[in-house]
Structure I
């Protein structure tokens, strides 16, 4: 039986400068979808590339004193380096300066010309060089380009024109009959209105510069850069010379791009294909912009974000996860460094990382790192399995709808359910009773089966992380060779020997990175933090009159406690209510850290508490202990914590 096929493309990026995080967003989404369809067992082709011709490139190269080819060669090398760093696994990279692409573009031009849909005339009108776009005067905004807002130039030259208007009604009919063709719906409505407003014939050649694909048999003419660029989707599947390859892959399943170039892909490109009598792509998806502090990223504004610097600082998977999870696909999304840190700490470190770390630590302690066989499931176990199966089904449905962020949000409900399951079943308590060994075995097996399923489902999106989880689970079968059927519940083999390693996502301590002063460790109740900080100063300044001996220190009972839940104090904005597990029970602690932490950041963390502090009532809520916290001279605060490998109840000595 022939395998299903999936052909996905990104736009080919313009090498006027290095790429920013917005370009990375498009490509990470495309890569994740390509990987996912491979996981489903399909044969996949993923195409990207570089759009290297045009007046803008020629001018930049002249300014830099190099040839256009030398200039684009250097920039395109940086593209490929970025995709390698982001673990982008494309199947082909089309450069518009390649001979195979020039051949394809000229063949497209020749066929449409011979059909009578391209004719020679004179163009006089407005042209935006940065966007490489022709504009009617009526479309300008205050005399500037309506897309980028920059000045346009009045151009008059002999040109060839493409009869766009001839195909307007046919395109509208296709959109009406195939509502999935342009997505999301809001963009489809925009494009329909644009077409209905009247299509002008498109100028498809230039004579005022020569950096482009020559028009066949028309000396001095080069083909319009967008007509050139869009053809790459045919070049990448063998057009016109490899008919077998072309028949196998065309039409594309998904053309993916940012919304500002959707018009070219959903109006000009399908009309070119209609003129060629070729099938149209199945989906053209124009996603939103990645904004910086709610403003569109632009080199001229100086607000672009360098993805390579982020990768070097945070690692590749936190960047991939943030882009996929934070932004509603199809809508604008906002990038900020703090949002990246918060998402990494909350989802990757506190949720996923903690689930893996605490599970491995318990398995090593109770079973010498060997996964046991389950004995008999109780209701809480059935609930976990049922929740997992429902979540996996919903996850797959959302990916099929291209709702990647919603799919990951759904999957993270399962990650959190795993941490909750551990808290509900309390393996550390089961381990104290030899008579309950079978129950402990069942709990530990289910936890690790959940981790196995999560690793498989995440491998399309954060592949490095999945590989690390898989390695620590000790499963010998390579994860890259497994397909989606392997994610069905119950596939984990008892007797598997795990390989506990370093935490996969250490919490990012940005407060400590940002603080210029040495931090002071202080133990304090919420309402007297300032006084406690002052009390610590004499020792920091070299005073010796507050020294204590070891017997006094031993009076403090410092233990590890895991935060089970956290919420705002109903009567105090500065306070949070925490429920913590101390290994031998649960207790409530009220802490004055609301200005420094959101409740969801704390759940699952292993904190250090003073366990033998006399209980107190703080603004109407009982507090049975105290958190250890560190503060810097500028007021930055961070609670003291340890990794999930240290079990609740462990003494701090």
Structure II
């Protein structure tokens, strides 16, 4: 337990001063670093801003600050210029108007700017705890790049606040490494977490399905206008997971429930086992009380937390970050769109690289499918002029919207196009498809199939089935992107299963047949697939379909289950699910043709609980089932 030095002001009297006197040392033309996030030293910033009339050309360097940023005002444009590594809401207006600067850089590279002198710092304004009996102070809630700034600035002015939590890790500095100490007893900035937007929750649920037990997680900094911080929404769906670990730049109040649920133990982390590793936190006093003198949390500098080599050493490392726009080839824009800067690169590239290198890791990009007002798709055929690519098409892996998940890494342009259109908003899918054909991303002979991407009631086709061994099979509507998975399924069926399903001994399937399986006119017909998760995304183990006959309002039903999964109730469940979909669509019943030797299929129909009629003719049973 930390033991503070109650007589520290007396002991270090020659270093103690007021904020106003400390900032008298600031000179025109100097470069000033301001501490990060909720660790921003507000009293020092106030004193600096009060001297605006005496200063000129003072460059303010920061990562992200959560205070009011009074220096970011047009009135002070001649006194202070902003240079931010990440664009927060308090400086966004100045930067977008050209009155401030944004430095695009990987988070892991920022400390090197300070250490090498390529961005020399004259003054660092930071906030720390009071010294302990050993003469050590803690950087508290913000270690990140604050430590390297303090180590390299010519003058370090520290706001000493007894309300700053004492954090463990790489957060300690010797009091004599500071130059001036300004005692201030005030609350640390708090940032309350707001309830997640419904779209964020839908995306969060999709992402959670990609996270295995024992994974180590990163939750990115960014936010998207209108839906907030999607990575934080993911946490709401992780409470039933086991032995999760945390290695992330920032934590918020969302971590509290995840820790209390028992989902986070860190017991399977490859490095920092049993610890929550972060570089700064932004939250409420509840979070600050949790991290205060708590050895569970390790606050490390950016050089460590954002090192892609360190990240890649974690097994099952999962990075969760956000994008503003992505094109059909997989280029991800995260810090700007159309030449308008919005946020920053942050640690997105660092963690994307690290998670991609990790054994069993997954690099995930999240994004709502449309703009805030719904007028524009965030999945586009070509990026708008001026949009900056943060994740290249060669290094993108998973992309998740509220409409599903696309796995792009190692995929061809055609496969990427199909995958991304499938998870685009339904209102834009047909347009994107036609634009992709015009751009020659797709073969011209597909031009007439654009309307097959429109899947009415897509959510109603989703369901899950839990097998006796605990395996969960997920059911959803079939997609054009399922073509390679369907090819794999069909060519791995046994001869008997092929004969029972297609009533023929065929050994090959034409390109046209595969198209007929995955390009469905969903206005009339329904096709669903049962999937289980695999490293590459998912594997199709079952397919079910019905074809509507307008004359009697009945639909012909057929389905098949991969041989190794048969006899486990999947077929019966899929039949019941198709019945439920058909009844919602007002269909009166099903018909089916079944070979006489196919006892399993006959059993499913005869024990369905519906009125069933059948007749045998030339070795084939014709079934009629009325709902």
Structure III
């Protein structure tokens, strides 16, 4: 019997169906699939997690220097799975690891192997390497098994151990110093802290930015009833702008001084790697972590290729015509695929990153729309649209630039017209805006119908969005294709970042980052994190061992902790003072004191006045669950502070803390309507 280890139940079921006609055997909560000579056991991701021994569990009593050097143990998270693995190991002649082929998948496979080989030492181990759960790919992988890559698994485990060490040690230090324990602890991490520092430092730039004025002068012209605009922009001197405006404001005509027309080709977009895919989906309003979850499901159902890859170059083995034939079965894509196939030659676009682990993300089969929810279908279409665009010809535009002279001043008119949409026909996410000019010839007069002067101001760099933060992380070497989405979600869930489309750091984020940058800048430095990532690459390449890299990381962390401990009292005082200010929501409506968030010993919380001891009894309730974040703004209706409430699995919302506020009068009616709607639905 050949024992096959799959990463998740859905993948195991699909592999089993490809290998034969599977019989399902229930081993308690674990489903086992038997297909001829193959027995496929699905895991549920990692079945062991790195942790410290029990004696290091108490945050207050454990010396951090000891924690830095503490032994790391791997604890089983699923005894039932371990029992099933041991049972079937006894009957196995060979083990085949068929988890996702990347560092994390190899690490998960290694965890299962350790249990199996302990039960039956010397059992032969092989690896099935595939990039899509299609019959062709899986069959080929099982006919061409390769060796299991222990170095790849060790590189993933090194990251897990290093992240545990850095996260636990630094989080304990900051939380204990700030006296923020329990659910209110302050999270610090090897990757999340430099990522958060990017957002905090960008916000500082925005707040420190001083807008500078500039002036634009617009000529609104007309030729043969066709209106167009010529402009002179970016005039920094007000007197100069005023002088230009005075010269031309009474003009009735202008002369075309120069006209240039050129065609421009815009190359198709490059194939999707993970980061580009997540950024494109983020621009559609999806969180990166959510997109990866959806993509993983699409992959396990056999609709798209493996969604974790750095590759932006299609390998020569991809059969484009076959994939196009599959996609063409969908009514939405039948005409588009025919048009791509009718090209004399299909030449895919190429990116700069070429790797050998997995191809770029692309569709591999026609999805069954009825079996997908709206979000899954939209993400699937995003992958299909990008794939088609990469196989399409360039987009061609005609760009016209005309210099219009008026009262001795030159103005520029620009037009852009699409001659051939090319790849844009298949990729509707970044459409080009056309600006048409009438036919213009050198020396001819055009009518001036209006002159406009407009004062504008320079703007700071924009706040990070999920898409731009992913790009910055990739450029700086923060995290990997598999971890960046989770890192962003983590710092959002910790209450460090506020907002949906763009991120604004909370006051507590400023407090944590400013403290770290002042006393241990390495923690927020992208260069240190990127250096450690490169060390893990060396493990995967077999040039360093996991033990060497983890020990080196302990040494770096030890020096950082020593420096923090030297300034422990000062750090504690500064953190507590800053956090006490962060808890201030606004002014008391009765006495003018500070309204602050207060948590009782029993864990309940409310808003109270800082002048409580002086007799002020103003209080407001807070939701029993969820994270409450001050927004430093007052309700427009009643003037009471507004907070943001974030609950797991639900969208965050803003609310006035005053339960009698006019803004809350519709809340009960809305809930009543929801109850009526539910009660009116047919049962059964």
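Here mean projected area of the Cα convex hull in nm² was calculated and came to 40.8; which of the structures I, II, III was it taken from? Intermediate values should be presented prior to the final figure.
Working: I: 35.9; II: 30.3; III: 40.8.
Value 40.8 for mean projected area of the Cα convex hull in nm² corresponds to III out of I, II, III.
Mean count of other Cβ atoms within 10 Å over residues 414-421 computed as 23.1: which structure among I, II, III?
Details: I: 20.6; II: 23.1; III: 15.4.
It traces back to II.
Coordinate-derived values only; no laboratory data. The model shown is predicted, which means the values in this text are computed figures rather than measured ones. Cβ atoms are built from the backbone, for glycine too; each structure is taken alone.
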